[in-house]
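Structures follow.
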Structure 1
Amino acid sequence: MTSTSQSLTPPDAVVSFLEQRLGARAARVAVQPLSGDASTRRYFRLVDEDGATQVLAQNPEPFDAGALPFIVVQRLLTRWGLPVPRVLDVDGERGIVLQEDLGDVSLQHALASGTAEERARHYREAVGQLARLQREASRGPREAVCFSVAFDVEKLSWEMEYFLTHFVCGLRGATLDGAARAEIRAGFRRLCEEVASWPRVLCHRDFHSRNLMLHGGVLHWIDFQDARMGPAAYDLASLLRDAYVSLPEELVDELSEAFRCEALPGESPEVFARRLEWVSVQRNLKALGTFGFMATVRQKRHYLQYVDRTLANARRNLVRHPELDRLRRALAHHIEELQ
């Protein structure tokens, strides 16, 4: 999240929260809007008179603090020694979570000025963190809600329909007859049934360069509230086939093998490589659906700059597997970049 140039009057709920928490000092706290993620949450940076900062997240609805996924998962990750922002205060009635400010330097931002060695070091750190997540989560207990939801066939298929609706038909304006839809959906079904059949681990669910913040010299995680069970390669696919950053193929190969050796030493390199490529296809198509939705429904067209890279990532892996060629060919009738 980064500061925006937009100025606005803070929402009433934020003002009343600060007044209740700080009394007269609330008037001396600057409330700066932040650019957030693609969700309906709103974010603000609070700057006190001494320059100290905190981040306030305002959820669209009141919540039960003991059940809010962000707080539940934050507690788990903290217990496992993973770097996440500290929760400083919670007001469920006003929909507010006050948390540590991790600054504005995302991994995406850091890579823009970093050297090749710095880039590799950051990614090795991120891969090590992912391996730690899977190791710690496997030890139980598994009472939190994130362990009871999964990338099953239903969820994966919903994401593919989202891509079909908002990217193929919405952004690209394709008109599909019944036969075309049936052919595409048959390809989706082949992909989703395969991915859903693999053993599941706990996944961050959106582990990419915009959700890793460089703070105090360490990569910290944000936007983890949608954590759920899924394939072991899911988060790695999000990281290495990122819509926002392109990595050298030799670094992708190095990081993939390092992750396999640490997190899945019993899985052969061939099996792991195949699974990583298949889940990368699903992940990239879902991202394209999000970009289409943001551009056509939310009118946030800055996401369109990431479409070409994401399509290239999807095509790279679609063409490697004959079992996915039916899907590629069906989509290529409407998306020329997949031809």
Structure 2
Amino acid sequence: MLKAVKKSVLRSCEMLGLSTSVARSAWRRNHLLILAYHGIAQDDEHLWSPGLYMSPTFFRARLQAIKEAGCQVLPLSEALEQLYAGELPPRSIALTFDDGPSDFYTQAYPILRDFGYPTTVYLTTYYCDYYRPVFPVACSYLLWKRRSTRLDLRAVTGTDLRFELTTEESRAAALKEVLDFAERQKLTGPEKDELSASLSRALGWEYETLAEKRIVHLLSPAQVTDLAASGVDIQLHTHRHRNPIDRELLAREIEDNRRRITALTGVRAEHLCYPSGVFYDGYLDWLPEMGVRSATTCVPGLASAKSHPMCLPRLVDSSLLSLTEFKGWLNGVSDFLPQRPRWAAASP
């Protein structure tokens, strides 16, 4: 209901010329829209998870909309410096990608290069070095791929549970059983990979197909080095995609992540994206002490000079966001409408 109302308001604003007025205003000039993306589908991932993936055609249309709106796409670091100095150009935008998916190299980057747009990749380095399908995502994708079948978990987790995978609810329940089993058993990365392979066999599907197509993989070390040499900004996303409450554990995540990025790119990473957008109040004081200059969330909004640099708002774009809504964010009107925050600060 709220989504339909907002789309109606945005269409009215466009018809009345209010959208153009806001886009040209001093207010919009003093605000930065940071856009977040995850995956650009190599196969059918956008059909499986439209909230995380979009097709290459859809992504190209997004960049075209940015161009037609007259937005200025800036490198993240430069955009933040100009934001706090009050020197942003009109309709400023920064583009970011979370996790560092392998499809960024094969699908997203060629399109970005066509437009000449700079971008930042927030890289989780564990699955970059351990170049196998990302465990929880791979399990979810496998269950969806085989959604017309019945799953018997005895050969996977040893439990006497069976699931008809025809509904999203049943697939979610099956996924929870597999992930909970891995957590209880405290499985290592290779053991989780074998569990994914066992799940694939139980579903009657060839697990190595994921490896061959590099679906639900992160960038390889060689791809990271190549992208950095081509001008892509590689930044922090923690080493293991974790948000520890403990300060020492957080420092370890940041340092392990930074050390590996520096080794691959020759550049010291200083900007962080919170994994899954989750952060704790203590991070705001801890992160600057760890050499972090900015941290982005998944709370929708435009950043201003009043925004705390350790909890910057960011719009997570997806296939589920209509073009009308997307344009509303480009011109700034959507920032005045009520939002449902996806993730926000949490207390331990």
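Please treat every number below as a calculation from the coordinates, not as lab data. All values reported here derive from a predicted model rather than from experimental measurement. Cβ atoms are built from the backbone, for glycine too; each structure is taken alone.
General remarks:
- When FRET efficiency 1/(1 + (r/R0)^6) of positions 33 and 241 (r between Cβ atoms, R0 = 35 Å, to 0.05) is calculated for each of structures 1, 2, structure 2 gives the greatest result.
- Computed 3.4 for distance in nm of label points 7 Å out along Cα→Cβ at positions 25 and 257 - originating structure among 1, 2: 2
- Entry that produces 17 once relative contact order in percent (Cα under 8 Å, 6 or more apart) is calculated, selected from 1, 2: 1
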